[in-house]
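Below, each structure is written out as structure tokens.
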Structure P
Amino acid sequence: MAVVSHFPAPLKFLDKVVVITGSGTGIGQSIAKKFAENGAHIVIMGRRKEPLENTLNLLTETMNIVGSKATVRSFPGVDVSDEVGINEMYRDIEQKFGKVDIIVNNAGISGPVKAFTNASYEEFRECVAIHLTGTFCATTHGIRTMRPGGKVITVSTFFTEENKFEQRPYRFRAPYTSAQGSKNRLTEALAWELVEMGIKSIATNPGPVHSDRIYRTVYPKAAAEFLRIGGFEGLSSSEIEKATKSLLDLLGEPEPVINMGVNKIASEISKSRETIKPELPESNGLASLIFELLRKLQEIAEKIQSNTSKMIVDGEFLTQDDVANMVLNLCDDNISKLINGRIIPNDRVFYPVKPIIGTSILDSDQQRSNLANKVFVITITSSVEKDLDRAYSIATDLRSNKAKQVIILTRNPKDAIKFREFHYHSIDFSDEGRVRTILKTVRSKFGILDSLIHITGDYNYNMPLMSIERSTWDQLVDNFINLPSLIVKEAVNIMAPPGSIENPENYKGVQGSIIIIGPDSPVGKKISGLVRARSEIFRGALRPYTATVNQELRDVLGSKIHVYLLLPGNIAGDSPSTALLTSSVAGILTMSYQPNNQSIFYIGE
């Protein structure tokens, strides 16, 4: 006869204190529930109060079922990117629990699901702030309250992880891929830095997960953007955008609600048409047209989901419980020791992409004539002499090859003096309107912008992450993620005919090139793993960004504008050559457009 044990199962994380960001719904709530089932004290936080109250009730009920005497502390209204709120939260945690054992960085938003040419800069910044700065803030402040043996688990995405010569683009998600790519590299750098404190840092990259966000937000929004760009007979692109924005809120609603919403949308579009062209009376079929648009929106969203599932071996998305189990396993002492500093895939997605990484660019003297009579803009957000010299060398080379005009834009007025023999300005690159205005002025004065070269400069790789002040971190994020994205967007839109944002078909066939010169590799004879890891944090944002915007330009917009990323230096630690960089820039600018050519170059290797 089998003996049945009446002793309760051991609670693996008994008395451990676990902080989970973004834990009001979805994956975060599932992770919190798993830890509740295993005896942990849990801290939940998020921006909205009601979801956190629901999670609090769920966790309390779960703890009662398993016989845990642990407690839950809830922090509604706390944004992970809000340093003041995060600090107050950790002070409260210390008073309540003492030290923290585990931090799970899960907070995130979908961000804008739009072609980068049409996306709001403020939405871009917000997405990066939540995903990347939120992770940095919640981790660096939380680590100060952690005891040795602690773990930091960061939930990222499979779309940004890198493989040999490949990059995984994620169309319509440029800020998301930039932030997540950087977040993965931040996880690795933190692992190196936290060894002496006995704390482990690991990331996991879930693939598609069953969730309201993916079904009701990401896929439908992507479908809406495909319709805006591809067109829908009977409606203009701006009308499609306006209609689908409201239709997204109707998905899954009862039929009477949908009917009322569709009629309201039809009425609004009808009124706007009468205002623009009062001589054209509105037909009675507009509501039917909107219904058909809704049907098409659902059809495309379902197709995106189906195509994604076909890249998975068994065709099944992960459940939120699957991800929660993965996080729980990563917190095991033995497992975390084996994989500290690693990015663990659990996506199972076979996502074939074209190799886009190279190490050399041919600079042919015979093709130098291609530079003649063209308009070039060089933007530089660094004030370091090395970077100013690079800009000067590139500008001089372009002028010697009879460029029609070379315009240099610097951040600081004192830097602009170096370029007084050229057409130059100093501007505030963080001012979206100013960047747009000056590029429009370039077009009106000198003609179509052929190419833009942007130089980011680099940063101090010897600076410990734990010592970085928030203001300094924000400057780094701006310089290496936000500002390059703004400059690229505005350059593409000025290369295209006026009104292209409203009429996406105008991007088709437009030629041009944009080169981002990103941070250097570390220089020196003996470079530690820690320094190398720190140097990759923002290079790791620019690579997936470049892959994503090129896919949108080529495959979605049908444009022949191409974005390139040059990363100077090499693994040997040699000082980057300005001459090689200048020659490489010229080589790119003289190339004919190739739709599948390489985009990311390690030019010193």
Structure Q
Amino acid sequence: MSGSSWKSRHTPKLVICLREGYRPRTFLSDLGAGLTVAVIAMPLAMALGIASIPQSVADQLAAVHPWLTPPAMGLFTAVIAGFLISALGGSRVQIGGPTAAFMPLVFGICATHGYEGLVLATCMAGVILILLGAFRFGGVIKFVPYPVIAGFTAGIGTVILASQIKDFFGLSVLTPEGTPATIPADFLGKLALFADHWRTFSWPATGLALGSLVVLSLMRRIAPRIPAAIVAVGLSAILTKLMGWSTTMVAFDGEHMRPLVETIGTRFGGIPSSLPAPHFPTISMQLVRELIPAASAIAFLGAIESLLSAVVADGMTGYRHRSDQELVAQGVSNVTSAIFFGLPATGAIARTAANVRSGATTPVAGMLHAVFILVFMLALAPLATAVPLASLAAILVMVAWKVSELEHFVSLLKAPKADVLVLLTTFGLTVLFDLTIAVGTGILLSSILFMRRMAQVSTIAGIKDEIEEGQETEAADDKDPGTIVDKRIPAGVEVYEINGPFFFGVANNLRDALDQVEKPPKVLILRMRYVPHIDATGLNALRQFHQRCVKHGTTLLLGGVHAHPLFEMVKAGMDLEIGLENIFENLDEALKKARAIVAGQHGR
């Protein structure tokens, strides 16, 4: 690969935009967009941090780092990863940070391997993303079938929805000893646990959550340019403060006390007013081996979502992103985010769209969005303690609804049965097991179904009757080198045509072809002008077919062989077995050789 092509693929869009000339008017547009997106992203980052980290893991972290809370981890991710994704990425207007798609995956990793496991898995995922970008895998992601994407995104939305039941209804989930119960990572376990504690729901918390949903819905319709999440969170915090719900303690089971409405302050104590010092994960080969599936899932999901977001941005702006550099930027940002106590990050479609609608034209807007979140965190940390968790849960419920894309899911149910099978399988495995199993199974199932379809498209059939129709001779067609000049087929000659790629999915068809002939012919011609590709299994089937022809005293001739199949045959030594003198550019030449053989002549 030349140095120029490498440079062109991996030059960040920020550098390109600065080279084009960065004017004060452009800066003002980016400044306004960055501020708007920061206001949208801040409450969402806190909500995602709370939803991603199990309470037991949060308690363990607080024992070592009192300032480190789940909402703070979401903010750290938005600041660190958000800045780097914009500064190093291959899109002009991409906004990065924590996203809802990662939430079930992060929760499961923390529940199984603890926070150190999450840090290591995120760093490993970052390295994988860098390698994917460096080795030009940016364009390969688009080959993931849409039913797989729709299935796991709908599954993720369902899991997010289930995870917010506790805070949405203000449930108190405690052990008999009065300590917070461990929330299971699996979907059914969550539902069972929440069902056991449904009597502990809080009317004020439920009311705040429902009211926040109403505000979010109305604001998007009547004032879409105003950050609805900030309005909902702000009104909920004010109402909670005025009513004293966060300081009013009630006995919910006759023994244990709790506030009527939990806030960030009552559960976590608050958020820090500065960025943390870097911290490096403990690395062991045993843990690395255990985390390979989780890290691969983070990398895959990050690549999918970031590139989808970049494509959406391209459609809105008319520019084109550089997918390989985008993956490299995602990788660097994930490694750095993990080192600074953050969560996995990727491009966020909704925030990117808001960035474009707010007037952003360069990556500076995304960098400023991260800077504004940092400023808000430094200046408004004390106020964040008043934010009710029920209101943040409502935001995530709205996010879950958007992520699930119910209308697309329902429309896919009318697709061909094979696609519906992939969709429902991926959805079910995402909900009931985890994303790693779901995506792997979905892609495997899609691949098998694709090969089945290709096998149905590729056929092997006799064409003697077709050739014998019409006149005895026909003028050659310059546009079709496979046109037959002399259509006469003498007795003792059979002609079969292979249509489509000759791969392992259709190898059995070739083995069955000779079985259909009652008496082995003297000459059998395989017409291959519609065979663009042959794989190892196809070559082996052709070799076995040739050996069987030899056993029956049949001469095998190949007609209309294209360059690629011929190249593979030569590499495999098939030219020596069949003989180059028996391989022809078109069927007409093969028929001449067949007549000579039948007539007892040799040569052409």
Structure R
Amino acid sequence: MTVADGPAPPGRSSYRPEIDGLRALAVGGVVAHHAGLAALPGGFTGVDVFFVISGYLITGIIAAEMAEGRFSQWRFLERRLRRIVPALAVMLAATGIAAWAVLSPEDFKPFAQSLTASALFGSNLLYAREVDYFYSAAGMKPLLHTWTLGVEEQFYLVFPLALILCRRWKPVAMLPMVALFGLASFVLALALVQFSPLAAFYLLPARLWEFALGAVCALLPAALRPGARGLPALAGLGLIAAGFVLITPETPAPGVMFLLPVLGTALVILFAVPANAAGRLLALPPLTWLGLVSFGIYLWHQPLLELARYIWFGDLPLAVTMALVAASVVFGWASYRWLEQPVRQRRLLAGRGALLTACGLALALPAAAGLAGHLRLLSSASITEAARFGGERPLPVPEPVIIPPAGPLPFVLYGDSHAMQYHAALTARFGKGALLAKTSCLSAPGLANLRASDPGGEECRAMPARLVALAQERGVRTIIWAQLWDRMIVEGDSETLVEPDSAAGLRAIAASLEQLANQLPQGTRIILIGNTPSAQTAAEPMFDGWLRCRAFRNAVCPTSYPAAKAQGIAINAALRALAARDPRFTFVDAAAPLCPAGRCRVVQDGVLNYWDAHHLTRTAANRVAATIDASLIQQ
């Protein structure tokens, strides 16, 4: 979210205060949205306003310099470096240090990934893979706003080249070409948002139409430029305001509704001048001042708000939120006054060599630190505490399906991520078995926690057939089934969800397990590891585990809770009853070693049992695995 300062398009005055006023409205909408102002659910569309302004100003600069025969791609990119990198690098460094100080080791890794991506202007590419802008993981949030910098920098790289080629080929085709690209991008965005909404939201091809509309405003020849008219300019402001109010996080983005702020911005650009009401409003000194410092405000508000939320359980007090917003304005002004302007005016880093060296180092350091965090060579400050309590996340299982290519299999470990957590412990105790698991999937014949139409539903529902085929092919006689059993379930092709601990749910699970036993080779034993108690049950601030809770400055993090509150008591009783009446099943109570003397331990014998809300550490997994009778493993 940057916009170039500099000469306006040919035929316009060198400085348009109403553009800075537009910037102020845009950054105000974004900050209001991120601050949680419910009255402006679509405030995040301020970035769309910025994209249109960027297209307008950048195209104006390029077109003017081309017309004078003095455009240089290298000089253009140098101006972009001076405008963006120094302020960005300082924010990344400060945010990286603060994140290192407060984040848990588990949250530091995704933050580190976003840090590297942001330093390389590729965070939009990272987020397009799996990060929902409105419901992202805690570690991704402090730098989530840098996706717009990635989009803009990618635009700055390709758009001038397209204009250069078009001018050399046929100068008069420049405006039609930009309009055609914009139309194609808009059509692509409407299509892409239906089947790949993250790609539509974050990637340049689906956002290019917003830049292109601004570029069209800049390229209109003098004969086609509309005169100053107050009503269309006011209508443009109304459309921007309507976008802020009517668009919500549930609105397909970018879709048809985004025409409100985008077309509104174009109308303001084309029609607002100091002589009419819209122009006078936008040229008010407080708005133009906010517009001038808007880049710094945008850079700083997100990490300030999100890191504060990270260390505060519950909603931030309104006074704190307002203080943080005010702090982002102060930081934005300081960035503009003492960093952005001196570098742009060549009072600092005057030479191109000095600029390139300084910018390269300033971005290389956070990029390298982020890479080290991704590779787990660097973690947050709390890694010391995590190591002391044995609460570091175990190395993840390489694949959810691991089948040794040859030799007898002492067991097949089946289930979801709660099965994966036992893989290392069971392998160490009983030898190399197979692992057949799918995250967030409970599946038995005629029963699953996912509908067929749900994402991953078909694959989840196919898991029992894969288990039976593997057992028959390899002559496996022992199945170890570990699961988060306390899941909502669906019987057959029904669309109705059933509570797992309801009478109907418990009957359905037991019947489905018996049906699976009937399909397995005769003599196969199924060891059912019961539902583990959850750290989250201890207290609400433990929703992401004890280490995450420790980051809260206003919460108490309990180390144990009454066993009677443990999750999955009803389903564990049903599994125990099934094993008691059907000799093909054996029940292993995972809660027994974790809940001695009637209390479930989050910290047991000085070691954490959980690395997050409900997944076990290696020590806790070993505790549970040790309770399995070795004689049950049939070779």
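Every number in this text was worked out from the coordinates using simple rules, so none of it is lab data. Predicted model only: the values in this text are computed from it and were never measured. Cβ atoms are built from the backbone, for glycine too; each structure is taken alone.
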### Task
Looking at Kirkwood radius over Cα pairs in Å, for residues 244-331 alone, point out which structure of P, Q, R has the largest value.
Q
### Query
For Cα Rg over 2.2 N^0.38 Å, for residues 356-555 alone, which of the structures P, Q, R scores highest?
Q
### Message
Tell me which structure, out of P, Q, R, gives -14000 once helix-only ellipticity at 222 nm (-39500 (n - 2.57) for each DSSP H run of 4 or more, over all residues; to 500) is calculated.
### Response
P
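Out of P, Q, R, which structure matches 3.9 when distance in nm of label points 7 Å out along Cα→Cβ at positions 172 and 532 is calculated?
Computing distance in nm of label points 7 Å out along Cα→Cβ at positions 172 and 532 on every structure in P, Q, R gives 3.9 only for P.
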## Note on the structure
Re Rg and Dmax of the Cα atoms in Å: value 26.0, 95 computed from one entry in P, Q, R; matching entry is structure P
